[in-house]
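Please go over the structures that come below.
Where a number appears in this text, it was derived from the coordinates with a stated rule and is not lab data. These numbers were taken from a predicted model, which means no experiment stands behind them. Cβ atoms are built from the backbone, for glycine too; each structure is taken alone.
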Structure P
Amino acid sequence: MNFIDYYHKHLEKYQSEAQRLYKKMTVLSFLRLSVFIVTGFGVYLLFQWWQIALIIGVVGVSVFIYLLSKYTDIKRLRAFNKALVDINKDEIKVASGNFLDRDQGLQFQDPNHFYSLDIDLFGRGSFFQFINRTTIKEGTNVLAKALKANNINDIDLRQSAIKELASKPQWRQYYSATSNLVIVETPAKQIISWLKAHKTFLPKAMSWMPTAFGVASIIIIVLTILEVISIPSLIAYWLLLGLGITGIYLKKISLLATNTDKVRDTFRQYANLLDLIENESFSSDLLNQKQQQIQSGDKKASDIFKQFSKALDALDNRNNLIGAIFGNGLFLTDIKNSYQIENWIALYEDKVSDWFEVVSFFDAYNSLGNYAFNHPDYVFPKIAKNQAVINAQNLGHPLLDKEKRISSDLLINKEQFFIVTGANMAGKSTFLRTVSLHIVLSNVGLPICAETSNYTPVKLITSMRTSDSLTDDSSYFFSELTRLKHIVDAIEQEPYFIVLDEILKGTNSTDKAIGSKKFVEKLVASNATGIIATHDLSLCEIENALDAVKNYYFDAEIINDELHFDYKLKKGICQNMNASFLLKKMNIV
């Protein structure tokens with residue numbers, strides 16, 4: 001099935017289900033109202049026969065509570081289906097090219113990074129904006145980190161994981177919809193810090209004291225009702241004793257309650273997400289490894305999270321004044337609930353970070369699997385260690401419209417350096433970003449916009465955009481030199497694929513020609529591999545002196561007083577420049 005057809009089909013399916021559930025909610029609302037009215041009317045009419053009225057009241061309240069519970073369950077299920085509707089709507093929207101309103105990931109932009117600023121990895125119209133489907137902050141961070149990692153190890157493991165997630169569109173959508181149902185305000189990192197910093201304040205005796213105190217309370221109440229005990233005020237004194245015991249720890253319990261109130265929704269959400277991870281069958285090594293990471297003995301991580309979530313909810317009930325007075329006075333409920341929470345923290349504080357990490361990992365990798373699912377015509381590069389760094393047929397930029405995209409073949413071997421010339425707007429910069437994205441996406445484990453691709457893993461470093469800095473008191477030229485120095489230092493440590501666009505723009509033409517030539521010669525002498533785009537045709541002369549250097553170009557033709565581009569990479573040197581033509585065409589000169 002075509003991926004667009006999949007989204008349309010499931011959009012209709014979830015819309016239909018959401019409507020069905022809404023109708024069911026309406027019926028349940030009517031039934032609840034009817035039960036309430038009938039019960040109230042029945043109790044009123046039969047009040048003089050209190051035994052019958054009591055039975056009617058008990059039955060009526062029981063039915064009402066049952067209907068309310070069913071209503072709540074169906075309401076939650078409808079919200080889940082509505083989230084699935086939104087997911088499929090968004091995919092259809094993005095597939096049509098409409099994605100510029102999504103998160104741009106500007107917080108991840110780093111001008112000092114190896115390549116992220118130069119290749120539009122983040123920002124408006126960026127690859128991150130196009131691919132990102134994360135639903136939690138930590139997952140977004142993991143996705144951005146993966147795109148910036150420059151990691152050439154274990155690519156085959158990542159490819160297998162992404163392929164498997166691509167084959168599970170329903171599971172991915174369920175995961176995202178489940179995560180979307182709860183808005184989490186407290187980040188996981190902050191929760192982990194709180195758990196590790198928490199100091200236990202309740203003694204071990206509190207593991208049994210609330211139970212013993214509660215049993216004693218019930219006995220006293222029963223004996224008082226049966227008039228076995230003839231001290232009417234005993235219950236009141238016992239109540240005050242319980243409140244006094246609770247009062248000893250009241251300040252610390254209140255602080256604990258304040259902290260737990262901030263994390264309740266997070267643990268409820270993570271419990272559901274862990275449940276989805278645990279109950280899915282995975283075959284790829286990386287996904288299995290992550291699944292095993294959340295195991296804790298014979299208990300499921302999701303059950304452990306649910307247990308904690310229930311304890312947090314129980315402590316939250318202390319805000320009910322009547323419940324707080326009688327619950328604490330007769331059953332020491334705050335102490336009991338606080339002890340359960342502290343005991344949970346003591347047992348699992350070291351595992352929480354693992355569980356959060358796995359949830360964030362799947363949140364990020366769902367985006368990667370979704371990208372692969374949405375591009376079935378793309379290929380996963382064959383990873384090898386041979387002479388060719390990139391050998392790709394019909395390589396194109398993944399963000400360009402498929403109908404308008406012009407692709408080129410590329411074969412660049414280790415320690416080769418391409419000099420690419422071409423007229424303005426002929427496609428040089430797009431080509432550089434296309435090659436750069438091939439390397440980045442291949443290292444992440446994603447499929448490539450190409451017909452075939454063989455790839456020898458290599459790290460990427462670029463210098464395509466440089467700006468002066470008023471705050472650092474550095475000129476454009478000095479900023480560019482700093483970047484080039486960074487590249488030279490990097491390639492002395494390990495091999496990199498270098499992508500440069502019109503270097504030394506900040507100096508005069510003579511200096512630029514001399515400096516550019518010397519810099520390329522230094523890169524070639526360092527056994528570097530890469531591509532440099534330039535308008536300086538004199539730089540192409542290096543091919544005659546160095547076998548490692550090859551000239552390529554993008555052409556432009558003026559036909560019937562109009563510019564024409566074919567955007568195809570060709571071997572040789574560009575002979576047609578268009579700056580003067582464009583100035584004249586636009587009546588600038």
Structure Q
Amino acid sequence: MKLKHSTYPAVLGVFAAAVVIGGPLTANAAVPEFQATVEAQTMHTDRMIVKYKDSKPAGKGAAKHAAVGKDREAILNRAGQQFGLSMKLSHGIATGAHVMKLNKRMSVAEVQALARDLMERDPNVEYAEPDRIMQKLFTPNDTRYNEQWHYFEATGGLRANLAWDKSTGTGVRVAVIDTGYRPHADLSGKIVGGYDFITDTFISNDGNGRDSDASDPGDRVLAGECGGGQPTQTQNSSWHGTHVAGTIAAATNNGAGVAGVAYGATVVPVRVLGKCGGYTSDIADAIIWSSGGTVSGVPANAYPAKVINMSLGGGGACDTTSQNAINSARSRGTVVIVAAGNENQNASNSNPANCAGVVTVAATNRSGGRAWYSNYGTVVDVAAPGGDTSVAANGILSTLNAGTGAPGADNYAFFQGTSMATPHVAGVAALMLSKKSTLTPDQIESMLKSTARAFPATCTSCGSGIVDANAAVDAAIGTTTGTTLAETESNNTLGTADPVATSGTTVNANLGSTTDTDYFVVQLPAGKTLNSVLTPGTKDYDLYVYNSAGTQLGKSENGAGSVDTVNVTNTGSTTSARYVRVVYYSGGTGSTSGTYTLKLTW
């Protein structure tokens with residue numbers, strides 16, 4: 001359990017943070033994007049993820065999975081008996097964890113209780129959690145539209161048209177972790193490699209489990225087919241991954257169809273969602289494989305991606321399995337772009353939007369304000385056009401398939417949702433990487449935030465602004481080592497904070513002891529957003545930002561080895577001081593073991 005620091009300057013008190021083993025399960029693959037939160041909380045699963053302490057995640061080689069001998073089987077059986085069920089080992093995943101198959105479907109809350117019981121019985125279990133089902137995030141609309149306002153309009157657009165003279169995404173691969181893809185004339189030559197990671201044959205709807213065919217056979221479900229009375233009515237196949245892929249990389253300047261944000265890039269389709277959704281464990285393996293990691297039993301990825309797009313999600317806290325997979329992808333230099341969710345609620349309740357190290361994307365409408373459905377909150381990094389099909393012409397137009405169940409002819413359709421906003425940002429990341437392939441995930445996130453333009457309409461808690469493709473590419477082209485600054489002690493109070501005068505400065509500093517705290521001050525111009533990025537190495541340091549009165553404006557308290565990022569905007573009419581504070585939580589200290597870097601950009 002991590003004890004959180006006080007978030008007020010110079011106060012040393014602490015309080016306990018709740019430990020969440022898992023969260024509300026899911027969302028069905030065919031359930032509409034805007035289903036009520038209470039509905040998601042009633043979803044069920046029949047699998048649990050268990051990680052033993054003597055297992056190891058995939059590194060340069062395959063993961064090591066602990067043996068589940070008779071002693072461990074006996075403990076599993078005793079835990080299951082308390083809940084009137086049995087469980088058996090299904091398979092291992094690349095995080096080193098095992099997937100346990102339950103003999104009946106249970107609510108996520110019940111599986112959470114089972115997981116807690118197992119951990120209490122077996123001290124060799126590192127963690128156990130429900131294998132939750134994620135859902136794609138969209139509401140389809142079949143109305144046609146012949147202009148993609150979301151790329152070029154001055155008010156609500158991405159300004160992609162201005163970036164295309166500088167970059168088209170050539171040479172970059174984007175993994176779309178979704179429902180797979182349908183061959184489409186506007187995606188001809190844009191699809192490379194891919195894999196189907198769905199292990200459950202009902203969900204896969206293609207007659208088998210994992211295989212190298214990432215094509216989408218359709219995810220149509222009948223009323224009640226997903227269990228628990230869901231869905232309440234028959235829902236046709238969504239072809240969701242095909243729509244997302246088109247926004248990222250549809251063929252452009254070919255005299256037909258639609259354009260893609262990074263039309264020079266290619267898409268690696270990775271299938272994890274089918275009928276009724278997709279399991280967390282399958283998604284975790286897909287994340288690791290997409291970025292070039294090793295997954296036992298799966299051929300090596302011949303086309304590792306530098307960008308991952310995940311327009312999917314469910315409720316609850318970020319689970320350990322997802323976070324470990326994201327960390328694994330980031331360690332290989334892959335940036336992970338995820339949807340904030342579409343429940344019109346705080347995105348801190350949406351997974352994987354609330355995971356550390358991802359770029360979380362909210363959705364804006366054609367007026368540049370928050371789309372009515374979009375989630376919001378401090379975990380949101382940036383926003384992008386997601387559309388609003390209450391007026392048909394205001395949706396996001398992309399590639400689709402006309403089949404209602406099985407595949408049919410190529411077509412195009414308007415969708416709305418953070419699922420549609422996310423591939424806009426993934427496409428911009430590809431444009432940036434095409435110009436500077438050495439950009440790290442943190443640099444991409446920082447540039448997206450610092451170059452985002454101000455919202456032309458109300459979008460409270462939607463991140464630093466609407467992603468500006470043109471400005472982001474300019475930032476990537478102009479990337480240098482930047483200005484560096486050495487910390488000057490003593491800087492333990494607001495009054496002694498080290499001044500940082502130049503945007504893009506990297507501060508080289510250290511925490512000398514467990515009670516040391518460091519302050520840095522930026523004079524932030526009106527309308528500007530300060531992006532603070534703390535890189536602590538293997539240690540656990542935390543990051544806070546305050547105004548001149550000592551009022552906390554933002555914080556990041558990620559775990560050991562994780563980068564902390566905080567963005568704050570000066571919404572006033574004059575320049576104002578912003579104080580950035582670094583605080584010790586655990587790990588090394590001193591001039592050698594306590595070093596960290598802090599990059600400040602505005």
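Given a value of 14.2 for mean count of other Cβ atoms within 10 Å over residues 215-222, point me to the structure among P, Q it was derived from.
Numbers: P: 14.2; Q: 21.9.
The correct label is P.
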- Message: If distance in nm of label points 7 Å out along Cα→Cβ at positions 359 and 511 is calculated from each of P, Q, which structure is the one that comes out at 5.6?
- Response: P
- Note on the structure: distance in nm of label points 7 Å out along Cα→Cβ at positions 127 and 295: greatest across P, Q for structure P
- Query: Out of P, Q, which structure matches 4.2 when distance in nm of label points 7 Å out along Cα→Cβ at positions 135 and 495 is calculated?
  - Reply: P
- percent of Cα pairs over 49 Å apart computed as 8: which structure among P, Q? Q
- helix-only ellipticity at 222 nm (-39500 (n - 2.57) for each DSSP H run of 4 or more, over all residues; to 500), calculated, reads -19500; among P, Q the input was structure P
- Message: If Cα Rg over 2.2 N^0.38 Å, for residues 151-374 alone computes to 1.01, which of P, Q did it come from?
- Response: Q
- Message: Looking just at FRET efficiency 1/(1 + (r/R0)^6) of positions 55 and 319 (r between Cβ atoms, R0 = 25 Å, to 0.05), which of the labels P, Q belongs to the structure with the highest value?
- Response: Q
